[in-house]
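The structures considered in this document are given below.
Read-outs throughout are calculated quantities, based only on the coordinates presented, and are distinct from any laboratory measurement. As the structure is a prediction and not an experimental result, all values here were calculated from the model. Cβ atoms are built from the backbone, for glycine too; each structure is taken alone.
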Structure P
Amino acid sequence: MRIVVAGIGGVGGYIGAHLCKLEDEVIFLARGNHAERIRETGLLVKEDEGEFTARPDSVVSTEALEGEIDLLLLCVKSYDMEAVLTDLSSNITSSTIIVPFANGVEHKEKIASLVDAKVLHGAVYILAHKEADGVIVKKGKVFAALFGDEAYAKETALVSSLFEKAGLRHKTPTNIEEAIWKKYLFISAFAALTSYFDTSMRKVYELHKNWAETLLKEIADVAEAKGIHIQDEVEKALKTASSLPEDASSSMHLDFQNGSRTELETLCGYVVREGQKLRLPTPMMAKIYGVLKGK
């Protein structure tokens, strides 16, 4: 099987490194010094309990990839997905399985509108980042990949078997959309609030708990209006935030601090736009989105 991993950052690097243990062909899509270092010395993955080096079969840019793709793991930021899929349009066939592992709840529909392929829902729980060229660091024991689609049971089972062989913890929930929204609820709310208040997730909980609770309820209400029941997750999300390390923040907050491109549209704008479509007010998210968009 020909497996292509697009985006060799914390998520794609960690997943891709483990998939390199398989006998299947594994290709990393990367560029620049990061790609060159992986070609020369492999990808070093550091974990709390140790480290290992993974060597993919090849490392190429999206434009340079040749041949058809059997399985494409999209681990790029949400705002880069369309460009990557455009570059890979000649490599993707109607038999290609695509799994997006990026923040957001609308990726399956977007991808399916851009390419003719078998697109699954996907999400991942992990704390990992690119430390340097050719080096990925994963913090803590948390890791779980969620993916699947009831319309593609055979393809879901195939990806599951690959993750099982690679030793990657994963789940294929019956209600995959609900599972993805549960993650999105937390990420959306705390990406918004950490960026708005310029502070950590735990500080948001300690100093602005009312804001957090209100925003979580707004997002859960949007999900409910779409037939996805996650109201019970609001309290769980607050509890999670209260137990995080004091300096733990969201990737969007860090992107704002670094002056980098952010996932504001995916994590905040989407909630506002869906609320408008559903005639459901989201005043707090609309306020935060407006302020952050002006930054």
Structure Q
Amino acid sequence: MFEEVIPEIVGKKDSDASEQSKTAISNAEFIPIEPQTLKACFVDGGNACVFDSPAARVEFIRVYGVIYDGKERKDTKKEEGNVLIRNDGKGNVIVKAYPPLELELSIPENHPELSFGKERVSLGTVANIVRFILECRFLKELGKNCDLLVRDGPLVPNNEYEKKDLKELLDTKLVAGLCKTNTLLTKTGTSASASFFEQGPKEPWITPFKKENDIYISIVKLNERSEYAFRLDTVEQSEKIAAALAVTAGDAAFPGYPYPLIEADRLGRVSNRELEALKTRFMAEAGEDWVRLKRLATGSDAHSVLDRLS
């Protein structure tokens, strides 16, 4: 069924896959890294939509952080709360976070970086921007006494709102962004992470890839037992940062990925069960207003009816 598709992906149609991979990274420099201890703060978060309508959205957002000195956990902290995102009827999307979260924001609903075609800015897109901002601010505050700050995800902003808070974070001290997934491609159109992993040595290494918006983007393998190479974003001293990340990248469950980020991901995410409980509580606290709220949401949730019928 897929016999014609698979060779196109793995590169066997016109040439041997390994030779194509070698050509793609012919100028790569695999720099060995040795684990080096730094006191580091790691942050990740999660969010989930509690209520959604064309004009308003209630998002529950959690940010979780953990501080490690080498392999020793020193501190943990989380912040979570509700965020209201709504159209104000005057051409703007208004964001209001409720304690303990703190954030107020106004975004033009036809913002050129955020709108798609003739559609106005999606409230879901704004929710992701809010989480990004909250993660940056949380990381900056929690990690103020650390040598290294690490976020799950890239350090290249997608828009002016992310850019502002990210710049303030990057101006503090050593900062890194490690990506579980990425879309980096080589000159021949193959996956950069996969190509470098196939051609690199067994031992941990880092190789520079490109520079974008003053951010150095590298590919790293942080443990000799790792089955993955990851994208690492830094402002400077990439090898020192990779060496610090390698200290905690030996966990048997996911060798090659720093355990503090595994912990931050697990405790920061909002589970489906938790989301259902939040929706139930929202409905209960709405009381007699729920009938009206449910009607307002019909412009967004009709697709779910078809999902239940399938």
Structure R
Amino acid sequence: MPQRAIGDISIARILEMSTAFERSAFYPETTAEDWAPHLAWLMDEGALDRSSGDLIFPIQSYVVRTSHHTILVDTCVGNDKDRPHRPAWHEKSDTSYMTALAREGLVPADIDYVMCTHLHLDHVGWNTRLIDGRWVPTFPNAKYIMSKKEVDIWKVEDHPSSRLSMIDSVLPVIEAGQAQLVSSDFALDDEVWLEPSPGHTPDHFSVRLASQGSTAVLGGDLMHCPVQCLHPEWVARPDWDRNLAIATRRRFMESCSETNDLVCMTHFPLPSVGRIVAEGDAFRFAYDEGEWV
């Protein structure tokens, strides 16, 4: 599978599936008139389905190989999970995720760290798998990096995007002793560190990479669709704090456009990787098609 080099670091995508979301349901504050100027280019990029106009979100992880570690950033939907509100996710039992991991020459035991940018259903599902009726960590040798603040909040706050995942994909990892609960500015080493990017969730973090003068950032869910580069004020239904999410998006894009970081987003159309480019008072996402090896 193609890999992107950042100095001595390599980045690869592990695609589990793609899921359709109805536009006005996902961005409830937007109108048909808001979307009209963007439909054609979003369809051309693959962000919208040409027939239905629905949003199309890849559900994927990133594998980061550094000089020290093999790191998995986010773990998608998972198998056997109780997700009745999402039929395509509910109690699924396919091999797509593990097959994609194997294409990268990896088995679960090879992963040293799992980094959970946040704890929503489609980012922690493969944290665990069902064995003999019990949820056990999928990656037996990994430490799972999670925000302590976010874990503490979701333990007591009943949020629809994290309630079920806490039960089957987060708490079992903590109980198994494999969780490393950190602040969202935690640094693993000089090549990999976390950057707070709250708003979508209480303590969402991005993952920063640097090697040999090259830099990249894995943005998780601080944006879901490239139209938010032009309209960071468009709030997604799952955003926990709308104003904080808007401010985080603006700050993130300003920083990335100035530093020319390679930006790896979770739900942007494939290849999901590019640069943030300033365009007037807004920004756009320029996909990176080159230098994949």
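Identify which of structures P, Q, R gives the largest calculated value of mean count of other Cβ atoms within 10 Å over residues 61-68. Present the calculation step by step, with values, prior to reporting the outcome.
Numbers: P: 12.8; Q: 24.0; R: 19.9.
Greatest value across P, Q, R: structure Q.
Taking 22 as the value of percent of Cα pairs over 31 Å apart derived from one of the structures shown (P, Q, R), identify that structure.
Numbers: P: 28; Q: 41; R: 22.
It must be structure R, since only it matches.
Taking distance in nm of label points 7 Å out along Cα→Cβ at positions 45 and 93 from the coordinates of each of P, Q, R, which one would give 2.8? Provide the component values of the computation, followed by the final result.
Details: P: 2.8; Q: 1.5; R: 3.9.
Answer for the origin of the read-out: P.
Please state which of the structures P, Q, R yields -5500 when helix-only ellipticity at 222 nm (-39500 (n - 2.57) for each DSSP H run of 4 or more, over all residues; to 500) is computed from it.
Numbers: P: -13500; Q: -10000; R: -5500.
Structure of origin is R.
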